[in-house]
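These are the structures in question, set out in turn.
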Structure I
Amino acid sequence: MSSLYVRTTFRNWVTDPVGFTVPYYDTINRSVSPIDAIWLTLDFEPEFSEEINFCRDAIEEGVVDFVFSGRAGVGDTALLTAAEADMAWLKTQTDPTGRLVIRSIQAPEEFTAGDAEVNYRIVFGVEYAYYL
């Protein structure tokens, strides 16, 4: 499970009205029914935590999946256009404390089997390092 600081910081970034245009829905342990044609949720995947020096400084590394969903009929062009714009803005974000660092943003990947589900989804993996 990702640290609360990691989760809070990423959630603050995706709810920034100046930066992100796609509406965010928190789906972790919640039942949601988005009404938007295109929407976003986050999935946190920590990889490991470890001490990195003798001063007991530690690091947590992981991936936050940015899952963009489009209602059937929206198509991949509209979804990718919105998602790529938001991910470009995310690249410009920095944690003011310097403790959370975005290491890279992976290329988009289809998260579903095309039209086999109600929503078509595309995911961008965002690799992070969090210095505790």
Structure II
Amino acid sequence: MDKRAAEWLKQADYDIDTAEFMAKGGRYFYVVFMCHLAIEKALKGLYQQSLEQTPPKTHNLVYLMNKIGLKADQDKAKVIVRLNEANITTRYPDDIDKLKSVYTEEITRKILTEAKEILEWIKQQF
């Protein structure tokens, strides 16, 4: 595996572990942010490996998948789109109290579980 691609995956694993840590501390919208970041880095690793190019400086998961030519089934695609949409609101919240009410413990734990599954699926693509 390309050294740079391996580094992207290493960071993706670190970020998903950070998401789990944040969940234990009740920092739920940060869990969602870290899940997005983990998937983004895994996709950038796959981009590096597949296209042998430095990935673009984007946070758009759908864009990265399209550039790689990676196709997800409907369930995975829904999760990826949801994380993609959450990226801006969790990165730049307009109203932190509203955001905290949206990302409850139950919703966040589901997102974390789904993100871990997506991360494993991306790793299988290498």
Structure III
Amino acid sequence: MRRSGRGVAFSDINVTPFVDVMLVLLIVFMVAAPLLEQGIDVVLPPAVTSRQVNGAGLSITLTKEHVVYFNNGIVTLDELRQQLQGAPRRPILIRADRNAYVDRLVELWDLCRDVGFKEIHIATMSE
């Protein structure tokens, strides 16, 4: 008994369109990922004695407009204090723009020390 082509179920699954879509998505994410990691634009001050520090876990950024970022999110000093109190005691890297006020940088440094962080680094550009 022969059936017509209408009600016949296929036993094979065609995965070619699925693979094509996955390859396109892979390429899109490979191109887009480096663009997402650019971060906040700051011009670091130069230093002759700068050295590479590995393992700085938390990041605080101070822009030339004196805006404070904690792990790429804008925060006030009160919000920063609250977030640092709940954060693990890992090293902190402060990235301050070369045109930012020194007293604002010292204020951030003191806040980190007051909360209990012992290892605080300031990012610089090596000459």
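Laboratory data are not the source of any read-out in this text; all were calculated from the coordinates shown. Fair warning: this is a prediction, and the values are worked out from it, not measured in the lab.
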Legend entry - When percent of Cα pairs over 17 Å apart is computed for each of I, II, III, the largest belongs to: III
Inset, instruction - Consider the structures I, II, III: one of them gives -6500 for helix-only ellipticity at 222 nm (-39500 (n - 2.57) for each DSSP H run of 4 or more, over all residues; to 500) as calculated from the coordinates. Say which. - result: I
